[in-house]
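Down below are the structures I want you to see.
Computed from the coordinates by the stated procedures, all read-outs in this text should not be read as laboratory data. Bear in mind the structure is a predicted one, so any value in this text is a computation, not a measurement. Cβ atoms are built from the backbone, for glycine too; each structure is taken alone.
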Structure P
Amino acid sequence: MAEHRDDEGAAATERLLDDAAGRAARYLAGLDGRAVLPAPAALERLEALGGPVPDEGADPADIIALLDDVGAPATVASAGPRYFGFVTGGALPAALAANWLAGAWDQNAFSVTGSPLAAILEARALAWVLEALGFSADCGGALVTGATMANFTGLAAARHAVLEAAGWDVEARGLAGAPPVSVVAGAEAHASLLKALALLGLGRETVVRVPADGQGRMRAEALPTLSGPAILCLQAGNVNTGAFDPATEVIAAARAAGAWVHVDGAFGLWAAAAPERAHLTAGFEGADSWALDAHKWLNVPYDCGIALVRRPEALAAAMSMDAAYFMKDGQRDPFDFTPEASRRMRGIEVWAALKSLGRKGLAALVERNCRQAARFAGGLGKAGFEILNEVVLNQVLVSFGAPEVTQRVIAGLQAEGTCWCGGTVWQGRPAMRISVSSWATRDRDVERSLEAMIRVARAEGA
């Protein structure tokens, strides 16, 4: 009887997973024909997901049906081809399918003992990322939640290294009484970098900000003198303009002063993988640590960030921990390089994405999105609207005139539903921000979206 019940349970689980996979496939197939932003009526239906904790458990099949029927229409279609908000990639088919497998396997990717497969895939995925970017194979790394934690991880290694050089063990003794660490960053440094510095006790307001030019690039001639324990933070791909700090000049100055150089390259560093764009990243390979996202231009499912460090021992010193039950055997345990211990199996998605794209596919993806961004800029500029940035990568900033007009166009376009673009303020000017980052975006999606942008702008008096 018990064996019969086990067979029934296995069959029910298989039916449930088949049903969920079918619903997911239908959702993806329908993205092209739906509005990017969910309708107000769909959001109102989310009330069906509320209420108190039920006394009795529900049938799993009913739960999946409810989530699909109520939840799917309320999603933002960011996995589709016409979502140009933030810097959001889609999910490559191989990476998505690998994510489903990982969910079924339910591996704890914290150590070799916990999951040999997860540890091996993570190490190989990191090695492939280093190779794709043209970085030294001797670098170390970690897979984390996103660029915020990748910045945190790289900067933790930086904090360790510069204080160790000053004779201070920050992991053992903390920051109280430590030699002061000076941090230098550009005026347009991303908020996630400043958050990471705050989390590390290095402070937001103590950062020395270097003036930037009209594209957000750090002005090399304005770099202050670096001395003592110091960390220089650079940006590879400004989140508004796509611009790159002048790495070659400022890294040379940092090297001469013995400072650690950290690069926030959440999406921009992927340009190194595309021969036609790699010149933008020249010099950044000389840094000491780098932060980037896989869920942006590598197009793996959320969430996945990547921290890379030239000196793996500095990262291990900042992150490692020990306990009697860990049973270390000399192999690379991921928890020695990451903020988390228990963690999901992100390595499988990065590995699957790179395996499915290959070098040529990754380069083509980056180049195609950059070309599509240039098409947006060209079409909007020809229509009489002002492009505020040099479109060197995948980011476009456009003004539709007076600030209130630009704001109305953004709101109108989001409500119209053909595509989704967000707003920003760039050096005092409101603008619409177009970020082209998805493998799913086709040239016809760009043309369709461009037509909608111009139509909405005209309707709003731009």
Structure Q
Amino acid sequence: MGSSKLGTDERPLWVAIIGAGPAAYFTAEALFKQEELNVRVDMFNRLPTPYGLVRDGVAPDHQSIKAVTRKFEKISHDPRFRYFGNVTIGEDIHRDDLLEIYDQVVYAVGTPADKQMGIPGEDLEGSHSATEFVWWYNGHPDFTDCEFDLSAERAVVVGIGNVALDVARILASSPEALGTTDIADHALEALRSSRVREIVVLGRRGPAQAAFTSVELKEFGQLEGAGVAVDPADLELDEESKRLVEEQRAVRRNCELLEGYASGGAPSDGGRTVEFRFLVSPVEMIGDEAGRLEAVRIERNRLTKMEDGSMRPRGTGEYDEIEAGLVFRSIGYRGVPLPDVPFHDRWGIIPNEAGRVVDEDGTRYPREYVSGWCKRGPSGVIGTNKPDAAETAAAMIEDAASIAGELPEGRSAKAVEELLVERCVDYVTFEDWEMLDEFELSRGEAEGRPRVKVCHVDEMLEVIHAGRARRDAAAEPERSVGVAD
């Protein structure tokens, strides 16, 4: 057993990436772009389906955003890349296994848990996280069987970011419009019978501090059968907010759109209405004797400038109540610990230095790295993960020189496959995923939709197993053509 420089033809750099969303793919891309680096990437994902939030988080009426998967497909077809779906880290394969087989391991698992408001009544029936709703209508297998009571006439969305606007827009969209998207069938059926007619979006800060983009906000003016309501008084800005409007084009555009909605007046055609309210914070969820949500108590805020220059909301002691039978909170996300991997509970991320995993005391975990939201927290859009991944890849390449480069005893390209087979793991390759992808696309084509998703893991595996059988049969030239099934 000899040693040589890592990343060469004689001794490729072996990398495992945990997760299959944008951060994972951008990390693989950054490594593959190094022309003088011979690298092999194996990507592991808990679900059979790749692409993470692009499949399970991007709103179904935002098909153009999902076009990034074409780049991911190209990466997946690179001969240096392998995909292992339906593999759970900590159950099917463990951290120690990965460190034994691979030179470096990258965690790119996102921040799948949502933050709570921490107010009385938050657990009442009818109070949900936006994450649950988003994954439900996108067909995430873990949330396909969730139920949301859409019989209430008013729903409240707490939060003023793009995810909050996605939730409000889906609730306000016509079933006919949603029926042309790849929204999950179970969600489309439920939304067809929805009685929600008013959606109130609450922001604890002012319009100048809103986290949504103008592209998302503009879409509300284009919804069929729905209108937008904004109280002009909510758009009166303090001096610091006025400065933001003058200096930042994105802030100015948001405020211009809101002013346009406010000047149009509240819609009165009997359709759905989305109302934006600013400088208010929920302080209590109020329920009936049966524990069902009836109203949200809110407090009026004012903005206070902090020492760091940021504007923070402070309660004024003025309260109001909004009758509502449904609430979705969209106030941020946090990571979930992976077995045996350091985790900063307060920050909700894997602690790191420029992508190198450390514990809370700053001690390095050699050969372990992190990328994406579980590295920096839930911020930015899909493209924000690209420079983030490049930073992590740069650290990996720099560190590769210090790894001994000795092949572990008996290791080969088939080591991980053999381990998974030994543990009876029905892992999914990228070729397998393409069979499922083709199945979903063909169902969608028949209905005039982008795709019709398969939303349960067992059903996904049934489609894949059938595809494998057809592939294997086609590879057997001796098979009789006319034999009955």
Checklist entry - Here FRET efficiency 1/(1 + (r/R0)^6) of positions 144 and 384 (r between Cβ atoms, R0 = 30 Å, to 0.05) has been calculated and equals 0.10, so which of P, Q was it run on? => result P
Item to check | Origin of the derived value -9500 (helix-only ellipticity at 222 nm (-39500 (n - 2.57) for each DSSP H run of 4 or more, over all residues; to 500); candidates P, Q) | outcome: Q
